[in-house]
Structure I
Amino acid sequence: MTSIQRLLYFLTLHRTGLAVCMVSLGALLFPVLDDNPYTLGLSHLVAINTLVVLGLNLFIGYAGQISLGHATFFGLGAYGSAIISTTWAVSPWLSLILVALCVALLALVIGIPVLRLSGHYLAMATLGLNFVVYTILIQWDEVTGGPSGFAGIPALSCADFVFDTPVRQHYLLWAFALGAMLLMLNLVRSGVGRGLAAVAGDEIAASSLGVNTQAAKVKIFVLSAVLASLAGSLFAHSFGYISPDTFGIFASTDFVIMVVVGGMGSIWGAAFGAAFLTLLPEWMDIFDTYKDLVHGGILVLVLMFLPQGLVTGLMDMLKIRWALRRHNASA
């Protein structure tokens, strides 16, 4: 085996770890290369959306379910942590943890009956949940601030070190996002992940092989809800202000579009979809007026020409071309 072949074998064997290291290095160097507060603010949104979409991608792409209401858990995490830490003067870290546990319990209570549904019925049930929570955020103004939003949310801190600058918040948020990415990459390669893939493929066949399909779906639903809650809490404590519009039905559909565009069942695709659709409005002035139309158009085009998603579809095309080239070279 030549040195080039050894190198290629090493890169193939450790491609996941090397990719994570490269992304981590990029996140580490980004504030050094560009410390503009506006650019860092966009980076914060990408990290937060990645955290939400990673969990949702696990639920849609691996468990084979659909949720049109994940902004519910995103909003509960943001408002719950903001209210507890501001109104009741509880530590922001403790608020984040308490809210995540409450959201996990809520997702468990909701998931047990709701996940007996499937297809359009499940989508409508989660959409209805989002509508109920959004209405509460609007109407309960003495607690949530109503349409005016909730301000004065304290920043997270460790002893005397406060995450109150864009650079510090960048490292905090990307630490959470990359940690969640590592968790998802390990999870989907474990026995649990293979069981989920079986559920997504055929629930009856998976059940016949000993997979508790109902329990698996509920567990993943709870995990994805907790990740969304953590993202909401980080959003609130990083930006210091939240409003109900951020957590409405259109936010839930945006999260689903991020999953579909990036590639269902692809961890890297989920991260790409979150980054792509978060940054796209900054590249196109038309988004100021036609945001929902452009999002819908992108979704339709991807489903028509790359139904596996951009990242998954392009990778599959490259693998096919590489295989054909090697076949022609050996022929």
Structure II
Amino acid sequence: MKQVVLRHAIDHKPRAADFELIEAERPDCPDSGVLVKLSHISMDPYVGSRLRGRHMGEAPPQAGVEAIPGHGVGEVVESRSETHAVGDVAYVMEAGWREFAAVPADGARKIDPEGLDRSVFLSSLGMPGLTAWAGMTQLAGVGEGDMVLVDAAAGAVGGCVGQIARARGAAEVYGIAGGAEKCALVERSYGFDACFDYKAEGWADQLAARVAGRLSVHFENVSTDMLTLALSNFKPYGRAVLCGLAAQYHADAPPAGIPTGLIIGKRAKLHGLVVYDFYDRWDRFMDEVAPLVRSGALTIAEDRAEGLEAAPAVFERLMDGANVGKALVAL
């Protein structure tokens, strides 16, 4: 069995050269568990922090031994569980960057991929989609007439945020992304009203001209600087969901502080979002979002590569923000 591991412990933003592809023993099917042959592996920004021991207190994988953590989907090839049969397709939280994953039965969520590429269960119908849904529906409570802003809008989470908000009745949806290609994707494929290119001169003024004093919901993926910009354009009693600070994941200094005076002045409500808190609502998420995906009302572009050996290069692109859409590897 092939799997990807760290060559050595790291204390920097991961590079492709920090990984290696090795041969390992195929795991045995655990008691009351399943063995899944993986077909798709997710590349996620939080993994960069986890490899440095900075994510939720989780230890990094042992260099040269343990597979890089990550989500995946695949087919059950062995089962010692009463709830799973050989041939079932499953989403595996602790899949890892490898060809086979041996997990407890409750670690392999059965999915129905009929009519869909399995890869959507790593984006719009996976953890990114759940994250977006939780932020929009369980925390911010987006509804009719809301004006929504999300940064990292070309990514899987950001793209889902805007489309779920629209499906929930938001009147206007705006995004922030880096580069003309990403902004074109956000506007043309995801259907946002506009996307502002933070690499372009005067973009913040253009955003303010469009939304100042009318913004009611913001979803933060990037930095406290971006959050401050959004808050400055809030209407009174706006809601912000704080999901991530991607710009800080590999910084040596702490992030800039949150402007408490601005929060008070805007009477804003801030919600911290940790997606693990919403795993018990996965069925509710699927009931609402799966029909949108199947109808084509919610779509996420993919930055896909073929073969496990491609994972390090894909991940480096993700760490540099060079991916366009959901980063993943098909095995």
Among the shown structures I, II, from which was the value 19.5 of mean count of other Cβ atoms within 10 Å over residues 224-231 calculated? II
With mean count of other Cβ atoms within 10 Å over residues 256-263 computed per structure, which member of I, II shows the largest figure? I
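To which of I, II does the computed value -6500 (helix-only ellipticity at 222 nm (-39500 (n - 2.57) for each DSSP H run of 4 or more, over all residues; to 500)) belong?
Going through each structure in turn, the value belongs to II.
On distance in nm of label points 7 Å out along Cα→Cβ at positions 88 and 192, which of the structures labelled I, II is highest?
II
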If you rank structures I, II by percent of Cα pairs over 17 Å apart, for residues 64-103 alone, the highest one is I
The value 30 for relative contact order in percent (Cα under 8 Å, 6 or more apart) was derived from one model only; which of I, II is it? I
I, II: which one has mean count of other Cβ atoms within 10 Å over residues 32-39, as calculated, at 21.8? II
Read-out Cα extents along the principal axes in Å, computed value 74, 51, 42, structure in I, II: I
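Taking semi-axes √(5λ) of the Cα gyration tensor in Å, for residues 24-111 alone from the coordinates of each of I, II, which one would give 24, 13, 11?
II
Every read-out reported here was derived from the displayed coordinates using simple, explicitly stated rules and does not represent laboratory data. From a predicted model like this one, the values you see are computed outputs, not experimental measurements. Cβ atoms are built from the backbone, for glycine too; each structure is taken alone.
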